Structure I
């Protein structure tokens, strides 16, 4: 999984403090991931999300809504479902295994560390 992280996922002029994923690096079926872009991401916020995910047991799950976006992430022991409220489907827009999600978040955390967040 190779995503390019950026400080300007929406390519807005003069913006360099909105942390997310470069749109062109997102696979076709996962384009809703662009909605993960948020100016409030910090290493601590991502680590809290990682820790909460790793602590799930049995049928436990939780929802995480990326502030200021249309993205809801539903996380359980096996899968992570991504829902973009802008799309017309009632089903998830895409899903990852929880392991893939944790790998993604660890990489994202490194990017945030490199950018002083």
Structure II
């Protein structure tokens, strides 16, 4: 059972890594764009395990959804546009100051748990 759990965690870590790479690439090589805020469905201030605040924005005639970082709450309330970075095919949007530290920590944590589970399986 531990071996299966470890493999599942490795696959989750791999999925996070792939998504983080896309964000990393966008942060470092993406183009800066100005997007039009379409709507903020919930109060920026409301966030818990069940409700994560997101906002809708428009870019090149297409509507996208992005999570709201806490420090952007007041900015989103006061403005109709926001500068983001996007990749070449506009599939990934990141804040100009977005950081991937938490994604890196999550991947390392999942891999460490996987190694621990695999080592315990061998005993």
Structure III
């Protein structure tokens, strides 16, 4: 798949999309302005070649995961993400779904999104790319 939140469009074409950050208003404008530059720097510094046919996205995701803060603490986003999923499931009577998030949100650490979903009885199967 890939790292970015819209990577699923090329893989899961028939799935309904629920944007977990749909109500986010606490975005730092400077961070937003620098987002594309930072992503380009990640690609440039990863050492990956665009014609790498042997798992480019998997290697890119592994590289990015190595840059993440593995000691991240839960934020209000984790609770919002979990609540958004729970509400969508209730309203649409879903039996399964796919969630594309960063590895910190998929952690089973206390109060992270995955942890919160599991506390509500949802089975979460995590595949790190």
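Here, each number is a calculation from the coordinates, and none is a lab measurement. Treat the numbers as computed from the prediction; the structure is a model and nothing was measured. Cβ atoms are built from the backbone, for glycine too; each structure is taken alone.
A few remarks follow.
- If helix-only ellipticity at 222 nm (-39500 (n - 2.57) for each DSSP H run of 4 or more, over all residues; to 500) is computed and equals -13000, the structure in I, II, III: III
- At a computed 1.6 (distance in nm of label points 7 Å out along Cα→Cβ at positions 28 and 100), which of I, II, III: I
- Calculated for structures I, II, III, relative contact order in percent (Cα under 8 Å, 6 or more apart) is largest in II.
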